[in-house]
Structure 1
Amino acid sequence: MGCCGNTSLDARRSEVRRLLSNVTSWAGRQANVDGLVLVGSYARAQERLDSDVDIVVLLSDISAYPAISSQLHEIRDGSRLVRSATWGPVREQRYRLRSGLIVEFGVAPASWADVPLDPGTRRVLSDGHDILFDPKGLLTRAHDAVAPHPTRNLRDG
């Protein structure tokens, strides 16, 4: 491969690092956010230019979902909600950013990370994850329950 073969993917990775920094900063300002974890292809270091970014947001009080939901699109200017769905305890919101990047927020109760892990949580975390925000250690305990597994710290470059 030539010197510049990954220029577009490198630019996308930089965009994702900025996004993760913004989302993590936002989470730190929310009293109700108990955890934030990157999952999927970016967490496994197997992203492609067309990969989406998958982030699970854990809430201490799921009844705050409407307020949190209304804030998610504000994390990146120009984002547009393209899909909402519910998968068990996870409420998905999928956004398209101006750049075309798709960001999927899965908002779940903090109990999503309770050990012993339910099969769905175990499958998602076992497929690779990167803990972004974990003030109470919930995700660290969940991480320990599925170790060893592939992880990545995309924020460090």
Structure 2
Amino acid sequence: MKIKVRQWLTKPGDFHDKFNNGKPLPMRTMVGRIVKESARMYYIEVHGRPEPSSTCLHCGRRLTHPVSLLYGIGPVCGQHFHISPIGEDELDRYMEEIRSKLAEVKWSGWVPKAHVTIEYEKAYVVTFKYNGTPYRTVTTDPEKVQKIKGKATDVQVTETLQ
């Protein structure tokens, strides 16, 4: 699921000092799961993921550069995650590096329900055989499903929400 938080949850402050050992969320939009909840809060485990966005996933500012629009992080915020500014011609070469660097950005802690938006994403549960060995994977990427269908046998796909 995609979890979006208000800007103040990405800043140090009394809330994080009280509930999260002083650690604010590193980004405003992340993906992950709700581990547990109380009447007014969620305990979440999340990580970063590049995705097309017109606003920065870290700070929420409007994005205009074509490359920033494709992976959702502006050049200034990208430096926080050790992502070097790149041109459109270099995007394909660096996209996997960007994806892995953002996936390494992990956070867990409490967030107030009133300041969180949760969006469930369609996911695909894919079971298949490759060279006779059975596998099972879960992905939100329909292109990955097509690649599996092209290379594997006994492919079964089930759609679900996560």
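Could you figure out which one of 1, 2 the value 2.0 for distance in nm of label points 7 Å out along Cα→Cβ at positions 13 and 61 was computed from?
Working: 1: 4.1; 2: 2.0.
Comparing all candidates, it corresponds to 2.
Compute FRET efficiency 1/(1 + (r/R0)^6) of positions 93 and 109 (r between Cβ atoms, R0 = 30 Å, to 0.05) for each of 1, 2 and report the one that scores greatest.
Ranking 1, 2 on FRET efficiency 1/(1 + (r/R0)^6) of positions 93 and 109 (r between Cβ atoms, R0 = 30 Å, to 0.05), first place is 1.
Comparing distance in nm of label points 7 Å out along Cα→Cβ at positions 101 and 125 across structures 1, 2, which is largest? Write down the numbers at each step before the final one.
Numbers: 1: 2.6; 2: 3.6.
Greatest value across 1, 2: structure 2.
Determine which structure produced the value 12.6, 35 for Rg and Dmax of the Cα atoms in Å, for residues 21-68 alone, calculated from the coordinates; the candidates are 1, 2.
1
For volume of the Cα convex hull per residue in Å³, the calculated result is 134, so let me know which of 1, 2 that is.
Label of the source structure: 2.
If helix-only ellipticity at 222 nm (-39500 (n - 2.57) for each DSSP H run of 4 or more, over all residues; to 500) computes to -9500, which of 1, 2 did it come from? Provide the component values of the computation, followed by the final result.
Values: 1: -9500; 2: -7000.
Structure of origin is 1.
Please compute relative contact order in percent (Cα under 8 Å, 6 or more apart) for structures 1, 2 and give me the label with the greatest value.
With respect to relative contact order in percent (Cα under 8 Å, 6 or more apart), the highest-scoring structure among 1, 2 is 1.
None of the figures in this text is laboratory data; all of them are computed from the coordinates on show. What you see is a predicted model; the values in this text were computed from it and never measured. Cβ atoms are built from the backbone, for glycine too; each structure is taken alone.
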